[in-house]
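Values in this text are rule-based calculations from the coordinates and carry no lab data. Given the structure is predicted, the values throughout are model-derived calculations rather than measurements. Cβ atoms are built from the backbone, for glycine too; each structure is taken alone.
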Structure P
Amino acid sequence: MNERRAQPLKIGLTGLPGAGKSTVAAMFSELGAAVFDADAAVRTLYAPGGGAARALLTRFPELDDGHGGLDRRRLRALLRKSPALLEEVESIVHPLVANRREAFLRRAAGQGAPLAVVEIPLLYETGAEKGLDIVIWVDAPNEARHARLRERAGFDAALNAALEARLLPAEEKRRRADFIIDASGPVQDTREQVQELFESLARHG
């Protein structure tokens with residue numbers, strides 16, 4: 001990394017569900033990048049006392065997990081039954097996640113990390129790319145993605161299909177991304193791509 005650069009390179013990591021974003025993010029972290037874990041942020045927000053839990057339980061008290069947190073299984077069932085509510089839920093959750101992401105970027109700037117990677121599934125849909133230096137698209141064919149998703153606890157195929165139907169076309173996202181990591185093959189192949197890209201960005205960022 002050029003020592004004259006005062007801030008870490010801000011990198012958006014995005015891709016369709018099951019493409020391998022979390023795996024790629026973990027690889028960047030192992031190499032020394034600061035990484036924002038979006039799933040961990042949502043879990044915290046849904047926990048008892050979390051901002052999203054408070055807001056959503058005011059609107060949907062039946063989603064209480066019995067401890068003041070949000071029951072994600074009940075939330076998935078609600079959205080499967082009433083997909084139109086997804087936009088309302090996102091309007092509550094997304095700004096809270098964005099606030100945590102911005103706080104992460106501020107911390108990363110003071111910690112000296114060469115790269116700050118933020119995983120943003122709806123990056124282009126929310127316009128979040130405007131505040132970033134580089135966007136990486138994690139790619140994998142639908143067959144591989146869906147096979148990975150089916151292995152996840154609580155995976156809901158109908159809800160996932162509804163979510164994906166609201167996204168911008170994958171080809172448009174590939175076109176707009178600065179770099180593409182193909183995560184369709186063996187993990188080692190993905191790791192080699194990440195390491196090569198990390199070294200290039202850290203050297204020339």
Structure Q
Amino acid sequence: MSHYFTDQKDTKSHRKTIDYIFAGKLFSFVTDHGVFSKDAVDHATIKLLETVKIPKGATVLDLGCGYGVIGIVLQKIYQAAVTMSDINMRALTLAQLNAEKNGVRVEIIKSDGFTSIESLYDHIVVNPPIRIGKAAMYSMLAQAKAYLQNNGTLWVVIHKKHGAQSLARYLADYFTVERALRYKGIYVFACRKTLTA
């Protein structure tokens with residue numbers, strides 16, 4: 001059985017276009033079979049975008065970008081220097097198409113987690129792939145520290161039912177963790193890389 005966090009080049013294609021309004025701006029995204037949340041922007045992603053605070057011009061990694069919602073919105077709203085990465089080639093093709101469709105410039109990298117990431121970022125933003133399993137997900141999020149500038153922030157959204165509180169305790173071993181949002185079982189954590197974390 002294949003998942004959206006694997007390379008989906010052999011999955012039958014059926015593209016569709018969805019619209020999303022953020023901060024008064026209309027975004028349009030082409031989606032397809034084999035990518036996460038193909039029928040609408042995921043509710044947790046929406047709450048993440050509503051919570052993230054990015055200074056204008058900051059460097060941002062949209063880790064596991066899917067068809068590009070987070071990175072494209074952050075680039076458009078904050079004029080951020082955005083890199084988007086994913087293992088799923090279909091998702092990356094859509095992300096490039098959607099960046100052009102929404103008039104933004106981003107860097108797109110095929111990467112399994114951080115395997116092809118070389119830069120440091122002010123912010124890493126992720127709606128993590130729960131289905132890869134707890135151990136793999138935790139390891140990936142812990143690795144984010146090595147790819148953040150000092151005082152950089154890892155933004156993570158997770159549902160309570162998927163272990164939000166245990167994840168926060170785990171991340172506290174690597175970051176200074178702030179619960180930035182709790183809304184109907186959705187948690188957003190701002191995990192800052194500091195000298196003491």
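Observations on the structure shown:
- Parent structure of the calculated result 0.9, given that distance in nm of label points 7 Å out along Cα→Cβ at positions 20 and 76 is the read-out and P, Q the choices: Q
- Value 2.4, calculated as distance in nm of label points 7 Å out along Cα→Cβ at positions 44 and 148, assigned to which of P, Q: P
- Structure from which 1.00 was derived, FRET efficiency 1/(1 + (r/R0)^6) of positions 12 and 172 (r between Cβ atoms, R0 = 30 Å, to 0.05), options P, Q: P
- Source structure of the calculated read-out (Cα extents along the principal axes in Å, 52, 39, 26) within P, Q: P.
- Among candidates P, Q, the computation of helix-only ellipticity at 222 nm (-39500 (n - 2.57) for each DSSP H run of 4 or more, over all residues; to 500) that gave -16500 used structure P.
- Ranking P, Q by relative contact order in percent (Cα under 8 Å, 6 or more apart), the structure that comes out highest: P
- With distance in nm of label points 7 Å out along Cα→Cβ at positions 116 and 156 derived as 3.4, matching label from P, Q: P
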